[in-house]
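J.: Multiple structures follow.
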Structure I
Amino acid sequence: MRKGAQVPQPTTEVVRLMIHDDSASGVYLFGFASLQDGENLWDEWYETVADAESMVQQKYSVAPSDWYPLPDVVEHCQQNWIAPVRIKGQAEGNPQWGSREKLVDGRWVDFRPE
């Protein structure tokens, strides 16, 4: 399960948040400096979604109703991107760190985030 929220009145560089509940390894909270899909500024780990939401509500004034659903992570893709983005070669067990690809119209294409 993944969901996102926009920070209603940002007081830091964080304007968008994402929670990813990975049942195998816990709950990840990501903070972003842009409303557009892209690299996160930071991430934190929590035991439960409720713990992450509580911190976000206190620190960023994000209400429970501010969260919106995001698509599940595509296999071998990065959990912090909304769109399917992965490290080239990772699906084959030969990751090419620093090189990425994005799923566009059913095909994996080279991707260089701005």
Structure II
Amino acid sequence: MQIQVVKSKIHRVKVTGADLNYIGSITIDEALMEASNLVEGEKVAIVNINNGERLETYVIKGNRNSGEITLNGPAARKVQKGDIIIIIAYGILDFEEAKTFKPALVFPNENDNSLT
């Protein structure tokens, strides 16, 4: 049997922008992507702490150490600049492997989205 488990999580990061006219996705600072083991194009779930919205989209790489977290396209209607969100990616593992798997969990500074 295979099950879905949390693979990666960026916990409580601040939205720095919302671009309705972009084609879609979430732009994430490259350093945050690496720390959380996310890759460009990967499907992620977004949970908005401020308004309870939940959505799915895919990741695009932002500038390293920029702190950028921008929701693009239709997702921009679900957030506002300054909202606090959680970004979650899931993986599919065999049941036994899932028992010992350790996800990449990142807790950035909420003020500037830095890793320090």
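The numbers here are math on the coordinates, done by the rules we state, and not lab data. Because the structure is a prediction, the values reported are computed rather than measured. Cβ atoms are built from the backbone, for glycine too; each structure is taken alone.
J.: Ranked by distance in nm of label points 7 Å out along Cα→Cβ at positions 22 and 94, which of I, II sits at the highest value?
T.: With respect to distance in nm of label points 7 Å out along Cα→Cβ at positions 22 and 94, the highest-scoring structure among I, II is II.
J.: Suppose distance in nm of label points 7 Å out along Cα→Cβ at positions 14 and 54 works out to 2.7; of I, II, which structure was it derived from?
T.: II
J.: Tell me which structure, out of I, II, gives 45 once relative contact order in percent (Cα under 8 Å, 6 or more apart) is calculated. The partial results should precede the final answer.
T.: Details: I: 20; II: 45.
Going through each structure in turn, the value belongs to II.
J.: For distance in nm of label points 7 Å out along Cα→Cβ at positions 38 and 102, which of I, II scores largest?
T.: Working: I: 1.2; II: 2.2.
Sorting by distance in nm of label points 7 Å out along Cα→Cβ at positions 38 and 102 in descending order puts II first.
J.: Where is FRET efficiency 1/(1 + (r/R0)^6) of positions 6 and 70 (r between Cβ atoms, R0 = 25 Å, to 0.05) largest, in which of I, II?
T.: Numbers: I: 1.00; II: 0.60.
With respect to FRET efficiency 1/(1 + (r/R0)^6) of positions 6 and 70 (r between Cβ atoms, R0 = 25 Å, to 0.05), the highest-scoring structure among I, II is I.
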